[in-house]
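Engineer: Presented below are the structures under discussion, each in the form of structure tokens.
No lab work stands behind these numbers, since they all come straight from the coordinates. Note that the structure is a prediction, hence the values are computed from the model and not measured. Cβ atoms are built from the backbone, for glycine too; each structure is taken alone.
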Structure 1
Amino acid sequence: MENQTIGLVVHAVGTTGVLHQLTGVIAQHEGDITSVEILVNRPEEARTYFEVILPGSVDPLIEGLRALPIVRDVEIVKTLQAIYGKRIIIMGGGAQVGQVAIGAVSEADRHNIRGEHISVDTIPLVGEHKLADAVRAVARLPRAKALVLAGSLMGGDIEAAVREVRQQGLLVISLNMAGSVPDAADLVVTDPVQAGVMAVMAVAETAKFTLERLKRRVF
């Protein structure tokens with residue numbers, strides 16, 4: 001049987017070491033955990049979501065988890081990758097973020113109708129250090145594939161953050177704005193709606209578009 005990726009929501013008693021016990025059972029069944037999130041962690045309830053790659057049937061794993069005294073129930077659910085898919089993150093000034101989102105949502109809709117799963121997240125945010133922290137945090141977000149920086153002036157520590165996340169494999173698109181961030185981005189787009197469209201096209205498997213084929217990086 002080929003490897004399969006499954007989603008699990010484990011309902012357990014809230015106590016110290018819950019995650020240790022759950023991951024131990026998953027490891028015993030040769031499950032490779034690709035994502036984990038603690039949804040609820042209270043004394044009366046601990047609810048944890050896992051995405052796991054399994055080499056065989058899921059039934060023995062479910063039985064093993066349910067055999068733990070702390071476990072109340074185990075649900076098999078669709079993975080967030082299957083439902084929400086790749087994520088486009090847009091941050092910066094509210095007006096520019098809204099315009100980029102128009103392009104990104106419209107283009108994502110076109111590809112999602114054809115079988116893609118692309119979601120769009122936005123956060124209007126100003127201030128060098130707040131934006132720099134937010135840029136660095138994108139690299140820690142699950143399924144984030146592209147970041148669009150939408151503003152009129154960005155530089156300093158934001159530029160440093162952009163270079164860091166690009167080294168970690170994140171695609172960064174910048175509006176053609178003042179400051180040093182455009183120099184650090186993969187792609188610079190003047191029109192915010194077009195920036196949203198191009199961000200989606202760059203990550204969509206159903207689009208015949210790659211940055212490597214572009215002869216210039218500023219539009």
Structure 2
Amino acid sequence: MLNKNSDSTLRITEIFFSLQGETSRIGLPTVFIRLTGCPLRCVYCDTAYAFTGGKNVTLTEILKQVAQYKTRYITVTGGEPLSQKNCLPLLSALCDAGYQVSLETSGALDISAVDVRVMRVVDIKTPASGEADKNRWENLELLTPHDEIKFVLCDENDYNWACQILAQYHLADQCEVLFSPAQGELSPTQLADWILRDGLPVRFQLQLHKILWNNEAGH
């Protein structure tokens with residue numbers, strides 16, 4: 001049921017239907033709502049087209065578009081979705097509509113006000129991303145077993161740094177932790193070998209959408 005926020009608008013880059021390419025929900029048919037804008041500029045970013053542009057869409061219209069697809073899974077992503085204040089009512093409205101909702105966030109902004117029904121996928125920025133100083137470490141205390149943490153790794157230094165953070169904050173005791181190689185930067189096989197060598201309590205992941213569709217927009 002829509003509330004007083006139903007006519008609130010968000011700047012939307014695209015809404016599309018595809019397979020979830022990451023997280024523990026990988027492979028599930030999912031509607032993606034990509035919000036426009038991001039305060040970060042990671043060197044490996046593959047969605048720079050979402051930094052600007054887009055169009056203003058009301059919450060009511062977003063829900064109508066999402067309802068066209070036969071799936072219970074929704075991912076709100078960006079850009080950085082939390083850079084828009086109306087992301088929060090959007091997330092709650094999607095949960096109210098009965099969807100299983102996940103949020104992909106850089107971890108640079110406060111996640112405390114996100115609806116507790118939402119699976120928060122928090123990306124911890126590594127040194128090679130160029131944005132490690134933007135990590136909001138206070139977010140880690142808010143994570144629950146319902147959430148997930150993602151590290152995108154570019155090289156061995158990133159890997160060693162991520163291992164240190166993993167141990168320092170006992171992340172694997174809080175929620176699922178994902179290690180992913182940055183495409184074109186780190187060999188997936190090399191990362192897999194390191195994880196096995198060190199017996200890390202993490203999930204290795206490759207981005208399924210890049211394997212299937214070479215990261216084309218709309219997938």
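Engineer: When you work out mean count of other Cβ atoms within 10 Å over residues 80-87 for each of the structures 1, 2, which one comes out largest?
Structural biologist: For this comparison of mean count of other Cβ atoms within 10 Å over residues 80-87, the top structure is 2.
Engineer: Using the calculated result 0.25 for FRET efficiency 1/(1 + (r/R0)^6) of positions 88 and 160 (r between Cβ atoms, R0 = 30 Å, to 0.05), pick out the matching structure from 1, 2.
Structural biologist: Matching structure: 2.
Engineer: Ranked on distance in nm of label points 7 Å out along Cα→Cβ at positions 8 and 32, which label among 1, 2 comes first with the largest value?
Structural biologist: Details: 1: 1.6; 2: 2.4.
Going through 1, 2 one by one, distance in nm of label points 7 Å out along Cα→Cβ at positions 8 and 32 peaks for structure 2.
Engineer: Once Rg/Rh (Cα atoms, Kirkwood Rh) is calculated for all of 1, 2, which comes out largest?
Structural biologist: 1
Engineer: Supply the structure label, taken from 1, 2, corresponding to distance in nm of label points 7 Å out along Cα→Cβ at positions 112 and 192 with the calculated value 4.2.
Structural biologist: The value was obtained from structure 2.
Engineer: Match the computed value -11000 of helix-only ellipticity at 222 nm (-39500 (n - 2.57) for each DSSP H run of 4 or more, over all residues; to 500) to one of the structures 1, 2, and report its label.
Structural biologist: 1
Engineer: Comparing 1, 2, where is mean count of other Cβ atoms within 10 Å over residues 56-63 highest? Walk me through the intermediate numbers first.
Structural biologist: Working: 1: 14.4; 2: 17.0.
Largest calculated value belongs to 2.
Engineer: Who wins on distance in nm of label points 7 Å out along Cα→Cβ at positions 48 and 120 among 1, 2, i.e. which is largest?
Structural biologist: 1
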